[in-house]
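What follows is a group of structures, each given as structure tokens.
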Structure P
Amino acid sequence: MEIKLLTPADASAYWELRLEALQQSPEAFASSYEEAIQRPNPIEHVENNLRTEGNYTFGAFDQNKLVGVVTLVQESSLKLKHRANIFAMYVSPVTRGQGVGKALVTEAIRKAKTIEGIEKLNLSVVSTNEAAKKLYIQLGFKVFGVEEKALKVEDTYYDEDHMVLIL
């Protein structure tokens with residue numbers, strides 16, 4: 001398993017995995033699969049995101065196949081630059097339980113520690129996703145709030161735990 005920072009050359013592989021994520025775990029993302037497939041020029045959009053300063057997407061590769069991703073984004077406004085957010089965490093079901101998620105989040109934390117000014121990381125996770133919450137807690141994150149009915153997928157509501165790691 002290799003963890004590396006994605007580049008624009010990885011955009012197609014990222015987009016494929018993102019679509020899988022939106023189909024496999026619709027409750028875990030604010031975006032929907034239906035919205036994603038209607039997006040014009042999605043690969044170009046991903047390429048631009050992967051070039052954006054302060055936006056770091058890490059990929060886990062198993063024999064050159066992208067099987068997991070996580071994105072670290074530093075806040076840009078002056079009063080929030082001490083914060084960064086972890087978004088779009090996903091590990092393909094075929095590689096879950098093998099430490100891929102831990103390796104990805106650990107790499108995001110390591111990167112955050114190298115960026116001058118970042119003092120804390122925030123993330124949100126669906127309250128019922130016990131595996132993800134256990135991982136984040138193991139890595140030092142703490143729940144600081146719960147948003148009730150944060151997401152609605154068809155007729156089902158999902159609460160989200162908001163978590164923080166002080167670096």
Structure Q
Amino acid sequence: MAALLSAEHYLPHATPMVLLEQVVAVSDETAHCRVRVSGDGVLAPFLNADGQLPAWFGIEIIAQTIGVWSGWHARQRGDNELRPGMLLGGRGYRCSQPVFPADGLLDVKVTLLMHDEKIASFEGEIMVNGEPCASGRLNTYQPDDKELIQLMQQDSNS
């Protein structure tokens with residue numbers, strides 16, 4: 001297996017919207033990423049005055065870990081262009097605390113539950129400093145080129 005690159009190599013996002021730092025592992029059905037809640041890291045623009053990250057960011061962090069899974073697989077197929085995905089919804093997202101603590105190390109793991117050409121469902125979990133903190137099931141959609149063009153045209157007409 002080739003060496004893993006940082007998260008931005010697998011996501012169609014640009015700074016400051018990449019909320020992950022390290023890709024730890026990717027397999028056929030799982031992905032594992034990390035990010036530290038730090039004033040000098042990628043999460044810095046989103047921290048509160050105490051250097052903490054609001055827990056609702058966990059949904060996007062899990063979604064981006066799914067994006068890393070998708071982007072890694074696209075790269076393995078030889079696709080040079082990363083395709084944006086859409087979060088259709090989340091089910092049962094729960095976090096045991098209102099914020100992720102300053103200097104906390106977030107380990108984010110996703111497991112594929114179901115996947116077809118366009119729709120996928122993943123179970124996601126966030127551990128903070130090795131302790132379970134947040135989890136939920138996220139459903140995603142990967143539009144094809146025609147759908148992307150239609151979405152972009154609708155967006156520009158708004």
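Derivation of every value follows stated rules applied to the coordinates shown; laboratory data play no part. Model, not experiment: these values are computed from the prediction. Cβ atoms are built from the backbone, for glycine too; each structure is taken alone.
Brief remarks follow.
- Highest-scoring label, criterion being distance in nm of label points 7 Å out along Cα→Cβ at positions 18 and 82, among P, Q: P
- Ranking P, Q by volume of the Cα convex hull per residue in Å³, the structure that comes out highest: Q
- Parent structure of the calculated result 2.6, given that distance in nm of label points 7 Å out along Cα→Cβ at positions 122 and 138 is the read-out and P, Q the choices: P
- With helix-only ellipticity at 222 nm (-39500 (n - 2.57) for each DSSP H run of 4 or more, over all residues; to 500) derived as -9500, matching label from P, Q: P
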